[in-house]
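Some structures to go through are shown next.
Derivation of every value follows stated rules applied to the coordinates shown; laboratory data play no part. Keep in mind the model is a prediction, meaning the values are calculated, not measured. Cβ atoms are built from the backbone, for glycine too; each structure is taken alone.
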Structure I
Amino acid sequence: MNKNNLLFCYPDTLFNKFLPQALQISIIKNFISKFGKEISFYTGENHFTYKKLGLFKKKLQTKPKINGFVFFSFMQFCYDRKDNIKILETALKKKYTIYFAKEKIVLKNTDDFNKKKEDLFYYKKTNSEIINLILGSFTT
C-alpha cells in the first residue's frame, strides 16, 4: 500500500444508533474510493473522548505516515460546546488531507479550509436539532 493513498478512518460513535458502524464504513469507503484512497486503520472516539476528539488528537501527535483522515461527518467536530475547529486546522497544517464522507467535503490544505470556513462555522447552527437529538440519545 502506498502511504499517499492511506487514510485513518473515524466513524461517528454517536451516530451508530442511527447508522451502524458497518454502514458508515461502507459509505466512507465508497466516498474515498473516488479519490483513489483506502482505509489503513479505523477507530472511533469513545464515551470519554468524543467531545474533544481526544483519540484523534493523540493520533495526530504520533505523526502517522498516511495521506490523511476520513470522518463519517463534520458533525463529529460539533459535539462539544465549543467547535473543534482548531484540531482540524492543526491536522491541515501538518499536511494531512481531511475527508468528510456524509457532506462530501475534502480539505487538502488551509486554503481549502478557509474557502469552507464560513460553511463549517454555520454547520453546527444549521444542524443543531439533529446534533442535540444525537447527543440526547447517547448514553455515557
Structure II
Amino acid sequence: METTFHLHGIELLSFSLAPEPSTGNKENQAVYEFNVQQEQKINADKQLVIVFTTVTVRQSGNTPPLASATVACGFGISSFEGVLTRQTNGEYLISPDIGRAVSRTATGITRGILYSQLRGSYLQDCILPLLPGE
C-alpha cells in the first residue's frame, strides 16, 4: 500500500551548550564526534508518528558533551490504519519504509536546527555530517 506523510510540527525540546573548553594549542583543529539517537512513538488519536532525535557533540577523546539538542518531529500519515499495524499488546508497528523515511527527514530537520542553535558559538563550524542511509 502506497502512503505519504507530511510534517505536522517541530519542537526543540532541549538544547545545551557547554563553555568552550580550553585547548592549549589553537593551531590544532578540533575533531568532533556526534552521537545521534532516535526514538519513534505513535499518537494514534492524532494519527501521528513522532520522531525524537537527540544529537550530542563531543570533542574527540573527551567525554563531557559540548552541545546537545533534542528535537521532536511529528508526521501525519495518510492511510494510518493501513500502514501502522496494531499489535495485541496495543502498541503499533511502523512499516519499515515509513519508519526509515520519517527517520531520515527528522535527522535532516534536526541537523538544520542544531546548525541554527550553534551559529555564533565556538561550535558554529561543527555540522552534523550525512549519516548512512540518508
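Here are some notes:
- Test item: helix-only ellipticity at 222 nm (-39500 (n - 2.57) for each DSSP H run of 4 or more, over all residues; to 500) calculated as -6500, pick one of I, II: II
- Structure from which 20.2 was derived, mean count of other Cβ atoms within 10 Å over residues 10-17, options I, II: I
- Answer label among I, II for the case where P(r) over Cα pairs in 5 Å bins from 0, in percent, calculated from the coordinates, equals 2, 9, 19, 19, 15, 11, 9, 7, 5, 2, 1, 0: II
- Each of structures I, II was scored by distance in nm of label points 7 Å out along Cα→Cβ at positions 58 and 82; the highest score is held by II.
- Comparison of I, II - label where mean count of other Cβ atoms within 10 Å over residues 90-97 is highest: I
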